[in-house]
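These are the structures, in structure tokens.
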Structure P
Amino acid sequence: MVIRKRLNLSQKAMVFVTTTVKNWEPIFSNKDCALLTLNQLRETLSHYQVSLVAYVLMPSHIHLLLGFQEIENLSLVVQSFKRIAARKLKQTMPTNQLHKFMIDGKYNLWKPRFDDLIIFSEKQFKIKIEYIHNNPVKAGLVEKPTDYVYSSVNDWLLDREGILPVDKNWEWLKEEVI
């Protein structure tokens, strides 16, 4: 994140983002927690007018390919998503998991930082989208990518809409109409 500030980027960009739950706890193995998180992601991206190009929600982390009209909003968008999702998950999470995120009476779900990589080439894009969609197979959760429900793989490979709508038409690159 320091590099982004140093570069002072202020343009349209596609970004690969990863954020992780503290201690890699597999809270998204719980269907209710997974769906709540994905719904919050949808709301946050809609609010900030960010395109979701690809995603996978793993048991303890999420990988995203996001299209930004204004890349300088990246930190704001990710932090907003994490903050609101954490608050909602706290109310939904099973008690046996909730205590794992309580330290000195304070609740803290996510690791404080997130990883990001601005996509500059078609080759990078292909590498990241394949990584996102093959992550559940690599983790041993499914035998083939299309069997994993919390992913955009079926949108991209089978042209079948998944849980979240994805932008395969690069709407985020188009000029805003005022």
Structure Q
Amino acid sequence: MKLTDYKNPWTTLTSEKVYDSPWVSLTKHDVLNPHGNPGTYSVVHFKNIAIGILPLDEDYNTWIVGQYRYPINQYSWEIPEGGGKLDVPPLDSAKRELLEETGITATRWTKVQEMHLSNSASDEFCVLYIAQGLSFGESEPEDVEELELRKLPFDELYRMVEKGEITDSLTVTIVLKAKLMMLEGKL
């Protein structure tokens, strides 16, 4: 059975947009849950696609970005990542993000994962890429970014994920996926 064959057990009675910005909106839905009981379900709608890139050179070195993340009130090491407009191909957004945050361009791109980041509360969708055939230039971060760039061997990044030193979901996912691809001889 395909996912699209499943019936939605929720009934939406009313919907009201309670917040709207250029990046997200929040809608409050009065619903009947799958057992017919009344309730409220609030959904965050993202107006961009999340994009993440693992740059990987021929010696299996990679580059990660450090920055202070306001929503979690702490510093975070993560792959280069950001948002892409819904009407722009995700690969074009990935190329832009990699250049902006690291100054790196790549000749080979492999899409390795598509995923929903928090499907119990939002519709945020993500596409992850591995970038290879790297060339290096100057980064061009946005004015809302204060970034630190760090080069390290992929195995060190993998250990950081394994130890829980990195908690960013895009980074954790692509590092584990890349390690699996390496073990299978696909990377």
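We did not get these values from a lab; they are worked out from the coordinates using the rules stated. Everything numeric in this text was worked out from a predicted model, so none of it was measured. Cβ atoms are built from the backbone, for glycine too; each structure is taken alone.
For the set P, Q, ranking by FRET efficiency 1/(1 + (r/R0)^6) of positions 93 and 125 (r between Cβ atoms, R0 = 30 Å, to 0.05) places Q highest. Determine which structure produced the value 3.4 for distance in nm of label points 7 Å out along Cα→Cβ at positions 29 and 165, calculated from the coordinates; the candidates are P, Q. Corresponding structure: P. Starting from the value -11500: which structure in P, Q was helix-only ellipticity at 222 nm (-39500 (n - 2.57) for each DSSP H run of 4 or more, over all residues; to 500) calculated from? Considering all the candidates, the number was obtained from P.
Given a value of -0.76 for log10 I(q)/I(0) by the Debye sum over Cα atoms at q = 0.14 Å⁻¹, point me to the structure among P, Q it was derived from. Checking each candidate, the match is P. Please state which of the structures P, Q yields 20 when relative contact order in percent (Cα under 8 Å, 6 or more apart) is computed from it. Value 20 for relative contact order in percent (Cα under 8 Å, 6 or more apart) corresponds to Q out of P, Q. Among candidates P, Q, the computation of distance in nm of label points 7 Å out along Cα→Cβ at positions 21 and 37 that gave 0.5 used structure P.
Between structures P, Q, the calculation of distance in nm of label points 7 Å out along Cα→Cβ at positions 69 and 157 yields its largest number for P.
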